[in-house]
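A.B. asks: Following are the structures in question.
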Structure 1
Amino acid sequence: MSRWRAFWLVLLALLAAPAAAQSIVERLISPGALSAPHARLEARCDACHTSFRKVAQSGQCLACHKPVAADIAGGTGLHGKWAPAHGECRTCHAEHKGRGTPLVRLDRNSFNHGLTDFALTGAHVRTACNGCHQPGAAFRAAPRTCNGCHARRDPHRGQLGAACQNCHLTTAWKPIQPFNHAATGFALTGQHRQVSCLTCHAGQRWQGLASNCVSCHARDDAHRGSRGTNCAQCHSTAGWKAATFDHAGTGFPLLGAHAAASCAACHGVANARPSPAKACNGCHAKDDRHKGGNGSDCAQCHTSRTWKQIAFDHDRLTRFPLRGAHRDALCAACHAQPLRAAKPAATCAACHAKDDRHKGANGSDCQRCHTESAWKIASFDHDRMTRFPLAGKHAKVPCEQCHGKPGAEVRPAVTCGSCHARDDVHGGRLGSSCANCHDAASWKERVRFDHALTRFPLLGRHVALACTACHVDRGFAAKGLGCADCHVDDHHKGGLGKPAACGTCHMASSWKNWRFDHDTATRFPLTGRHAGLICAACHGRAGDPRQLSRQCVDCHRRDDPHRGGFGEDCERCHVTEDFRQVRFDKPR
């Protein structure tokens, strides 16, 4: 018998052998060790494989993992919702890679939890995986109800059931969804909508609470039970202080300010006065500024709208009609005593003697000058009735500023100096005829004086100067007509003579605007490089510019490369355009 024939006979015998022999063959061709969860199946290849039928492998997996098979069939869970999980199991779960190789290759950072039956929303998105998935437990074993994870944090201790999502959101535990409290038989209206749950459900008590007002508001009952327990007869949930009691049914309708008064204002605290007096004086005796002098029938003058609103017609019922500021005056301002004791006089001086700044010197007939609209508004026509019309600011000056004494005793002079001697900054050196320069509109402004009539007419920048810029002593005496009298020669420092004749070059329009024709005004015309020099280049030292030498060597001695060897007449060879340019003439 040949070797090959013997091999095939042995192979056929092995294939025809029972399952134990089949496991031996398959074990001989196993690609590697199984993972730890499948280690117990190491000796049973047929638990996962069907001989010569590779496509049957996934069926073997699902036969063992029945919950996964149910998910695929029902379209639930990761295997039911994720399309790739409907294919071959080995695509994701590779075996025979060794004991330490995990069967589930899951990237926790990129896993799409929306493929499961529990999509992550709100704060769940930021929760770590092991917050819900316990180590060693299957991922599908994690609870999917709120109570499954949050039972220990339930402040209600299970009294409100396990459906936390009926009130709470996944975004945050504390902001709750609107709860239909009407379903409990106690609809929340008015201020009850703003109250937190635990205000009524103290101590997490959610059942057996009373629904009447006094059960919660006994401490708020200002009546202390004297009005019964049915608070809703007067109060509403819109506001505890908003009462709906119809006071008109008591025979005393609440009108004006009474409608806004608190109940305790008349009935006392805790209804201490159940039936207060209906007369004004019964409540307002302390408010009666007349101290009973005008009787107790306050309604004759006052109204319920406001205590200070008087209904008494003083114009029609008395001989003194109230006009102007009298209409706004308080009654007590004139009626210091009750009417039954004394009636005030109707003359101005009777009330305004203290206000008379003239101390009676102008008589008691105040209305000759003053009016009822305001005490300070005087109707005296100073322009027409005196020799001194009030013009400019004089019209706004108080009377007593000029009339220090009564007009019957002393009449002030009409000259400016009689009042403004202290204001004369010139000290009287310009006389007392202030009106020659000043006017009544303003003492410091609109001063008129024609300076052109003096020996120094104002030109250029001088026109805009204030008088005190030149006349510092305010005496306005001639300070001097020369420029140097005001302008210190800081620039030339006396190089153009002392005193400096600034007007020879400069103009009044601007100090920087100057003109001087050196060619025609002097015996030294500026040519060549001399034309561009500044004045101080030659006139650097104080002295009379007319005495300055015209010899080249007086300025250029240091520039002479010949050191005086050719004399001092530099102009014989050199020119002013350029010192290095030489022009040689025959000797003289």
Structure 2
Amino acid sequence: MNVFKGFRTQVLALLDGMVAAGELPAGLDTARVTVEPPREASHGDMSTNAAMVLAGQAGTSPRQLAPKLARCLETLPDVLAAEVAGPGFVNVRFAPGFWQAQVAEVLRAGLAYGTSTVGAGRRVNIEYVSANPTGPLHAAHARGAVIGDALANLLEKAGFVVTREYYINDAGSQVETLGRSAFLRYREALGEEIGEIPAGLYPGEYLKEVGRALADRDAGRWRDEPESTWLPVLRDFAIDRIMIGIREDLAALGIGITVFSSERALVAGGAVQAAFEALTARGLVYQGVLEPPKGKKPDDWEPRPQTLFRATDFGDDVDRPLRKSDGSWTYFANDIAYHLDKYRRGFTVLIDVLGADHGGYVKRMQAATTAITGGEAALDVKICQLVHLMDHGKPVKMSKRAGTFVTLRDVIDQVGRDVVRFIMLTRRNDQTLEFDFAKVTEQSKDNPVFYVQYCHARCRSVLRHAAQNLPAAALTPGALAAAPLDRLAEPEELALIRVLAAWPRLVEAAAEAHEAHRVAFYLYDLAAAFHGLWNKGKDDTTLRFLAADDPALTAARLALVLAVATVVASGLAVIGVEPVEEMRS
């Protein structure tokens, strides 16, 4: 249960009561009334802006309305005090019993705690990774892969129906280059000396595997054929082989893509022409000449008529070409068709998780999506900034197999899937991330994945020790939910419960904002609160979880420990990380 949403319902009921009593006029618009944590914990447990939002409608000032609302709030059984602050916020403090009851809520829900229906079954398409099928995934792809996958998990927990999609960019010049590069390695596999890889071809040794596989299958069949004959074969064979490796690498990272869409199939099926005709029918295509690009001198610019999409009508900076000078479609035209295809498959919420080199793509594609769907679909683009791979502060050298970069599999093999997934969410997607192999595996507070995993392991350790002295029946979630939770009266215990109770709200807010990194941030804060209580118990025996001379207190504290372990496991499930039972050095 989202306690903030639940308390908002109570606030609205009190406002209705004030209307009935004649203290407020009827017909107030309460849509903007919120209940949130105050900016500073010392100000209370929750804060509402109701007086500030409604004062104008009620013909009064926030500072006049707020005290009236505060007095009403203090009549609620769980409220200790309601205080007016600032320009008209009302800050509320709850009785300990309100928070203590949340522990039982966690235990009764188990890993489903925080699961929400806010998504109401709306369908969401998240496209992520979508690396060109010209080589193995590199370390930077890991970031987009994890962000997309964790966001999909988050949205599902919040009640959305999610499709995970990978767009195979198998049309265009880069796959033609791949076919030529594979042909060179095919000849090498047949025993030819190929010398130095020519400029413009892909040099990675992974193509040796492709060449050998084709030679094993077809022997020398293609060696003496003209390029027009072998290029389509080599291109398709290389794409298929590389996509097998990409799928295997994604599986190693714990990522399962629902749908793989082919750009080439989309173009061949006439989807681009159909999208072009749809835009034309809406008067959004014209023949025109673009202004010179910024930074170009006029005498460097050769204006020529182009087929343009009226992107500026939908918020873009300039109108965008749909055809190249040779009459073929631009990549942008293909992308418009692809997003129209998603919409026609029933998706009105579209999320694209893209690399840092796509920063200029956002406005044009959002404009195109709005135009091609008549405003019925919304596109959110998450740009993932660069990942700097380091080891003890020094840049990591490139992979021999890849030729020019460190592969995703190299990173997974060195530190493990869980570390990669967690660390990729320790910064916002629009911030550069430093991934230091030494730091992400050290056992310290400065390593977020260790700190959170250690929290879960400590909880399980406490429960294992309790099991040595207590019957198993006493440690079930149901039994602990019935413990005398009013014994959890220490300030540190109540503070920890407040963090636990914030999880459902975090799920909903992060899902609506499409920000999966909030989950990693939350888990670190929860771990910090738990470790803080643990450390105080080392010095103050009255705070220890197992009180030998007080079975009732022990049961209550074990309920709290199990609740923490449950919420940590729930959060890690969203990130796609397995919670550990014990830490090993």
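A.B. asks: Of the structures labelled 1, 2, one was used to calculate mean count of other Cβ atoms within 10 Å over residues 206-213, giving 20.0. Name it.
C.D. replies: Source structure: 2.
A.B. asks: Going by distance in nm of label points 7 Å out along Cα→Cβ at positions 238 and 526, which of structures 1, 2 comes out largest?
C.D. replies: Structure 1 gives the largest value of distance in nm of label points 7 Å out along Cα→Cβ at positions 238 and 526 among 1, 2.
A.B. asks: State the single structure among 1, 2 that was used to calculate helix-only ellipticity at 222 nm (-39500 (n - 2.57) for each DSSP H run of 4 or more, over all residues; to 500), giving -4000.
C.D. replies: Computed on structure 1.
A.B. asks: Also, quick follow-up: Can you tell which of 1, 2 yields 1.38 when Rg/Rh (Cα atoms, Kirkwood Rh) is derived from it?
C.D. replies: Label of the source structure: 1.
A.B. asks: Upon calculation of relative contact order in percent (Cα under 8 Å, 6 or more apart) from the atomic coordinates, which of the structures 1, 2 produces 4?
C.D. replies: 1
A.B. asks: Turning to a different aspect of this structure: Of the structures 1, 2, report the one carrying the highest value of distance in nm of label points 7 Å out along Cα→Cβ at positions 126 and 486.
C.D. replies: 1
A.B. asks: Have a look at 1, 2 and say which one yields 11.3 for distance in nm of label points 7 Å out along Cα→Cβ at positions 86 and 454, as calculated.
C.D. replies: 1
Any read-out appearing in this document is the output of simple, stated calculations on the displayed coordinates, not a laboratory observation. Everything quoted here is computed from the prediction, not taken from an experiment. Cβ atoms are built from the backbone, for glycine too; each structure is taken alone.
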